[in-house]
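Read-outs throughout are calculated quantities, based only on the coordinates presented, and are distinct from any laboratory measurement. Values in this document were obtained by computation on a predicted structure and should not be read as measured data. Cβ atoms are built from the backbone, for glycine too; each structure is taken alone.
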Structure 1
Amino acid sequence: MQDKISASYRDWLADQKMPKGKRAAMLSALELFSKQGYDGTSTMAIANHAGISQATIFKYFKTKADLLEAILKPMINNVLPEYREAFLAGIPATKTLREAVHFLVRDRYQFLLKNQEVIMIFLTQVMTNADTRTMFQQFMRETAPMFINTIYGTLKNSGSLRDDLSPAAVLRTLAGQLISYFIQRQVLMPEIKADENADLQLIEDQIVRAISQG
């Protein structure tokens, strides 16, 4: 079964028509916010990294907060919905629970990797920024029923899913394992070499043991 490669925020940004200076500011902010944090990055640092002046940044964004919003809003309003539609439509028919888990793990991890910069910004901001949290909560209210019906339904159709687990519990098991591994690789131990294929296989094994009937 071929693994599906998901949408990229950078690809989406590259397709947008905008002035060169604005794009440079957004790309530099994307990189620096993800590495240094929003609070640890000044507009001067963004300007220097982008090779533009602070005046250029403020020409397009009144404040640093506006620049952050310009990065995160497209992720929530454009990239995530596009990924959601393609992901749900592309889930293959599988005969076994393990095949379904394999697809879900590989697809979702590829999405995290291809969007690691904006995901890192998002993970920190959703915990500390009320506006970001509100945007994400709205997206989840719209998305949760779709994911639960489609993903849980796919797993249920395998005939091997535990009957005592709710759809939310199953999805929490899937997402929790992947996000924990992503944070470990990108934040906690990025310098340590790892065999990601082997690690993801182990994650698949753990998920299958947790949600299968036995």
Structure 2
Amino acid sequence: MSKWIDISQRLDNNMVVWPGDTPFSYKVSWGMEESGSVNVGEIRMSAHTGTHIDAPFHFDNDGKRVIDLDINLYIGPATVIHLPISRSIRVEDFQGYNIEGTTRLLIYTGVWKDRSVFPDSIPHIDPGVAAYLAEQGVQLIGLDLPSVDPIESKELTAHHELTSHGLHILEGLVLDNIAPGAYELAALPLPLVEGDGSPVRAVLRKKE
């Protein structure tokens, strides 16, 4: 049986986050010298740190929180495709890829090459893509980018359009060494009752 491959960003105190968001920090807040038996760590982070999912509440006050999402969407068969694009992800970019019946679609763009620096700009998902992917059966879209919208966007058109077509969002994947093909995915969010998003430990295993 194939081994699981980690496709998550590493969480450390030097990692970059969305400009203006809460920096990630980990420290031992209760050490063995003080406790007498254990080290206990303290984590401070945004719900959108590193590899994470977005809940609709992130961009819609009436949207579902993380706890309301169907966890079955975040574990199961997935398809990885490579889209060598630079400006935007368009419907025509999917021509030539057989994604019909794909529930979980993971897209490698290769645009975010240096993850020690937050990108100034990224390809975004064009209008019409959500409807097209929904017609193919896609319910979860994952990208190796920090967002499905332009960095400077306030309207978050792609977020809203994807959600309106029943697609869930997984961002910040590390797919650099992942070949296109069929896999099993596990990227479960934390059970955050009021969460607008959640970090995930995303892993893939080549489908036998």
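Quick notes
- Among 1, 2, structure where helix-only ellipticity at 222 nm (-39500 (n - 2.57) for each DSSP H run of 4 or more, over all residues; to 500) as derived comes to -21500: 1
- For the set 1, 2, ranking by Cα Rg over 2.2 N^0.38 Å, for residues 104-167 alone places 1 highest.
- Computed 19.0, 62 for Rg and Dmax of the Cα atoms in Å - originating structure among 1, 2: 1
- Which of 1, 2 yields 9.1, 25 [Rg and Dmax of the Cα atoms in Å, for residues 24-71 alone, calculated]: 1
- Parent structure of the calculated result 3.6, given that distance in nm of label points 7 Å out along Cα→Cβ at positions 16 and 192 is the read-out and 1, 2 the choices: 1
- When relative contact order in percent (Cα under 8 Å, 6 or more apart) is computed across structures 1, 2, the figure 31 traces back to 2.
- A value of 2.7 for distance in nm of label points 7 Å out along Cα→Cβ at positions 112 and 184, calculated from one of 1, 2, originates in structure 2.
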